[in-house]
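Just below sit the structures, each encoded as structure tokens.
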Structure P
């Protein structure tokens, strides 16, 4: 019996040694538990970015600022011997992870970094959905101070600390994720994406600070009046959908006040249903209850199982992380949505009216003037 126990212990020990050796050989060295690697040669782009005084990074929202830059340079350079160099190095469909990779490719960071994105975080596939639980486990480990300290001190230990996941390589071409997931998997995708965004944002803030760059984070304007793409399957039923259609018909007939209390009661029972929250937003807006409308619309966007636009969680993380780190934040979303119910706010699904871009540019120019003492 003693011999059998000894052999079992030896076999178990050898199995542990063998598995550890396998992980050591096959797993990448990581600090932050990001399940992807960006493999891009930025060539001559880094020279232009490093020479900038102000560098703008982000997705389609940051890209939409390009037409405003010449006038910004003129306005800000009036008393300077040479024009202020503002470089927009953003791109449509670019996730925060890709922007972070661009930032880390620079040997010298510009004095000021502007990040305006978080409207296309679900666009590209950056992890395998089957690895969701492992990714969340790895993020949880990374958030433990003793483990993160060990990882920063000796990065190769990550091979043994992190649960192994399938590692994706992101190239120069950004391919749209088909996104054909059922509601349960879609909710898993949302949870993992939010957690990865938080890790990436922490890295973005820490790297900027380490390199002595002044970082300004910008919230993404949410087009609250657009209907969600779909309600998650676990939040709806056929009878609920039938009732929602009848309420929608009443709203389209202009009976906002008549159905408002009905929708309020419904929102108390159909928890987490994006369509119900959107109906409540429309009824409240049409009845003149603007704050209630805004709150309901934000819930509708938060519970939308479509994942196709900016999201309240990303904006919340941007604001909370800015407060904790002492970074500046420009609340573009607030600039736009404080006018909810008073004006047509958006030109399209994602881009605000030019008047709100104008207000945002004014605040951005002021932030630049303060930083450079212009």
Structure Q
């Protein structure tokens, strides 16, 4: 639904009520699974920073009821309103930039952007929220990923696009698709590094805003999803419909950022996706990590060996047993998870699992799936 001035309050109430329900379900899932010390991390562009030209400005993570309901989760943001091209995001990660540094840059970004508009959408409390977002813990981006139990929410791939449209000359606009291709390559680099450094980190990538429901820029979503599908720890979800036109001081303006109810609608998509995938992904990622490490250990002794089949069976059994209570507690069927694990294992066998007995691993996953 496209949100207008007429239906704004009605949609806000509906989406907010649903967000409360989904947030409670998410926290209940964590509680049943006895999952503690979870980091919820926002990464990427101005949407992941929570910016809006047309409506209230609030840090992205604070827009969800999860933030309001739980003190047992730590919240971090590595997202900027400006200068948020994928190459810059990759640099933030590689250089281990702290969330405090990003927070300061974000405040500067907001003051610069808002100085151009007649109606500022921020106040002193807004700036204080950005300062206090991470519960006072100042941690480097890479360090947090390596050492934490993490869920990353990623909105990106708009930096080059918007720069070309707003700031670029004719030549830049003509090279837009070449620039987008480079941005997509850098996006893949970011996801690769996340996975290499911590194969247990779960990443939820949001599609591009669906402007007026036309798909005018979200046609790129299929390409983004293809990249996400390379990684077993990444889940793609569509962006939400965005009414990009609003009136400011009687002047019609364009904004690719979300309004408050649109942000909440996006959060509903995100929370739904996490609720559907989080427990399943924990098992899948654990199995794949164990098989990867076993293959590497066998390779040290012999590059042609496939290891000991009984040891591999034991490894699979113990990993499944370790996670089975999570599935039972949350009433989740394990079949789909084991199918996805087998598919990723088979598709990436030569590059990652070559010193494991392929047919036997696939048969073991299939037989376990039939129980």
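Each reported figure results from applying straightforward, stated rules to the coordinates on display, with no laboratory input. Treat the numbers as computed from the prediction; the structure is a model and nothing was measured. Cβ atoms are built from the backbone, for glycine too; each structure is taken alone.
Which structure, out of P, Q, was FRET efficiency 1/(1 + (r/R0)^6) of positions 66 and 138 (r between Cβ atoms, R0 = 30 Å, to 0.05) derived from, given a value of 0.85? Could you put the intermediate results ahead of the total?
Details: P: 0.25; Q: 0.85.
The correct label is Q.
Out of P, Q, which has the highest value for distance in nm of label points 7 Å out along Cα→Cβ at positions 98 and 226?
Details: P: 1.8; Q: 4.2.
Comparing P, Q, the top value of distance in nm of label points 7 Å out along Cα→Cβ at positions 98 and 226 belongs to Q.
Looking at mean count of other Cβ atoms within 10 Å over residues 298-305 over structures P, Q, structure P comes out largest. Out of P, Q, which structure matches 28 when percent of Cα pairs over 35 Å apart is calculated? Derived from Q, not from the others.
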